[in-house]
Every structure is written in C-alpha cells, then in structure tokens.
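The next part holds the structures, each set out as structure tokens.
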Structure 1
Amino acid sequence: MELNTEGGDADIARRMAMEIRLFRRHAGRDAYCVGKTNVYSAGVTVLAAFSREKRLLTEDAVLLIHERRLDQAVHLCGPIKASIQIIREQLSMLETAHKLEMEGFREFVEGSNLSVEELYERAMSNCYLHAKEALELRLIAEILK
C-alpha cells in the first residue's frame with residue numbers, strides 16, 4: 001500500500017486499519033506500506049496497522065502524530081438531572097475515544113524504542129517526525145531512496 005495523506009477522519013482511518021489487520025490475519029500474505037511525503041494524523045493510524053517490519057517511508061516523508069481533536073459544543077437546556085445525563089454521555093464518549101487512541105499508539109510503538117507514554121507526550125504538542133528520526137526510533141523498518 002502507498003500512503004500519502006494530509007490526515008482526515010479518525011474513524012475512517014480506524015476502519016481502514018481494521019481492514020488491514022483482518023487481511024494480515026486471514027490472507028496468509030505479507031502486507032507492506034510505503035509512506036510517501038506526508039503521512040499525517042489519520043494516516044499514522046493506517047500506518048500503525050502494518051507491523052513495524054513492514055512499514056517503509058520515502059526519505060522525504062514526514063509523520064504527524066497528535067492527540068485527537070474535537071470541535072463540539074455541548075448545549076444544556078432543561079432539567080438538571082437530564083443535563084447530568086448528557087454530560088455523562090459526553091464524558092463516556094471522550095473516555096472511549098481516548099482509550100481507542102491509546103490502543104492505536106500502543107500498536108504504533110510496538111517493537112520501537114518509544115514507550116506509549118513517550119509517544120503520547122509527544123503527540124500532545126503535534127509531533128512531526130521525519131523519516132530519519134522514525135527509523136532511529138525504530139517506528140519503521142526502512143527508508144526507501
């Protein structure tokens with residue numbers, strides 16, 4: 001698979017990653033990914049679905065890893081008890097999103113020199129990794145020239 005993306009919808013990226021994992025488990029064949037130029041945000045979620053040994057980047061590739069962002073307002077209008085339930089539901093959604101994000105980070109750092117905590121710390125401030133650094137951190141197997 002060739003991957004070059006400015007990012008996108010996190011849920012669609014999770015779905016694509018699931019399809020890649022299913023292929024890897026059930027096809028009995030190797031799956032490789034070559035990240036080219038930009039592998040931003042949701043693209044890293046897709047890249048993480050490939051085992052570290054099957055992840056390659058071109059020498060100009062840059063990864064962008066960041067914490068998932070939301071742009072959502074919560075409007076409360078009505079009885080307090082109903083408002084509390086709305087807040088509980090929103091909190092549950094955020095906790096689930098965080099859990100899924102951490103699972104993706106764990107998958108991405110597997111076999112690397114980074115812990116999931118170190119990656120998460122970097123992700124909190126928009127972490128741009130160039131191909132060379134990704135290789136040094138053992139997040140990928142090779143740089144293609």
Structure 2
Amino acid sequence: MHAEIERRLALQAAGSMLPFAVREIKSDGTPGRFAGMTTYMNIDAPNRRLEIGSTWYRQSVQRTALNTECKLMLLTHAFEALDCIAVEFRTHFFNHASRKGIERLGAKLDGVLRSHQLASNGSLRDTCVYSIIASEWPTVKTHLQHQLAKPRP
C-alpha cells in the first residue's frame with residue numbers, strides 16, 4: 001500500500017494524476033472511516049480531458065451510494081470547475097461489474113482497445129473505454145442526483 005501511495009504522489013507531482021482518499025460520512029455529518037480511493041488520472045489539461053479510475057473501495061461499502069456520491073463530486077468538479085470537454089473511464093473487458101457500474105453512471109462505450117496492455121501474468125488485456133462528454137453532463141448529473149435521492153433498502 002505504501003508503494004502504491006508513493007507512486008500516485010509521484011504522478012501527482014508530475015501533473016498527470018490527482019489521487020483522492022475516500023471517507024464515509026457519519027449520520028451526524030462528521031468524517032467516518034476511510035473507505036478507499038479514487039483518482040483523476042491521465043490528465044490532459046491542454047485538451048481539457050481526464051480519466052477517473054484506479055478506484056477501489058473496501059468490501060463493506062461496495063454497492064452502496066458511496067461510489068455514486070464520489071463520482072458525482074468528481075464529475076461535477078471536472079465539468080463545472082475544470083471545464084472538461086470529456087471524462088473517460090477505462091476497465092478490463094472481462095470486468096463486467098466495473099463495466100455495469102460505469103454504464104450506471106451514464107457513461108457511453110467509446111470502444112474497445114484490443115490487446116491494449118500486458119497483464120502481470122503475461123496475458124493481453126482488452127480495455128473498454130467509456131466517456132461522458134460535456135454536452136451530456138447536465139443529463140448525467142440529474143440522473144446521478146435522482147439515483148442518490150431514491151430510498152435505499
């Protein structure tokens with residue numbers, strides 16, 4: 001974990017990544033336990049694009065509203081403060097849970113980069129590339145706010 005944090009901080013210093021720690025908020029509004037991390041990455045400031053990724057959460061908060069809340073905050077900042085033209089999400093072709101989660105956010109599949117990367121075991125990874133573009137942001141934002149307003153079981 002220490003090495004991964006150091007790697008991300010080095011990329012932040014180089015201007016290509018901005019990692020965020022994710023904390024739960026208690027019912028009284030005070031900060032709770034750390035829940036995971038997420039990242040602005042592959043930041044392309046001249047072209048006003050970035051990717052949201054390298055996200056992980058501890059198991060107890062997976063499939064809760066936490067990810068939707070985080071993505072709403074990250075996307076709001078990207079489109080409304082940074083004036084992004086597009087925000088990307090990438091995942092392994094076979095990571096169906098991640099793909100469904102990205103699609104639930106409102107991102108659209110741009111395409112599949114076939115044989116895009118070598119995995120640690122030497123196999124080739126196909127990468128699905130999704131995005132939300134600036135003109136879609138108002139609808140996506142309304143959708144995410146609606147999802148968060150719905151009562152959860």
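At a glance:
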quantity: Structure (1, 2) behind the derived value 0.9 of distance in nm of label points 7 Å out along Cα→Cβ at positions 3 and 107; calculated: 1
quantity: Which of 1, 2 leads on relative contact order in percent (Cα under 8 Å, 6 or more apart), largest value; calculated: 1
quantity: Structure responsible for 46, 38, 32, with Cα extents along the principal axes in Å calculated and labels 1, 2 on offer; calculated: 2
quantity: At a computed 8.8 (mean count of other Cβ atoms within 10 Å over residues 27-34), which of 1, 2; calculated: 2
quantity: Read-out distance in nm of label points 7 Å out along Cα→Cβ at positions 99 and 131, computed value 2.0, structure in 1, 2; calculated: 2
quantity: Read-out helix-only ellipticity at 222 nm (-39500 (n - 2.57) for each DSSP H run of 4 or more, over all residues; to 500), computed value -15500, structure in 1, 2; calculated: 1
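No value in this document is a laboratory result; all are computed from the given coordinates. All values derive from a computational prediction rather than experimental measurement. Cβ atoms are built from the backbone, for glycine too; each structure is taken alone.
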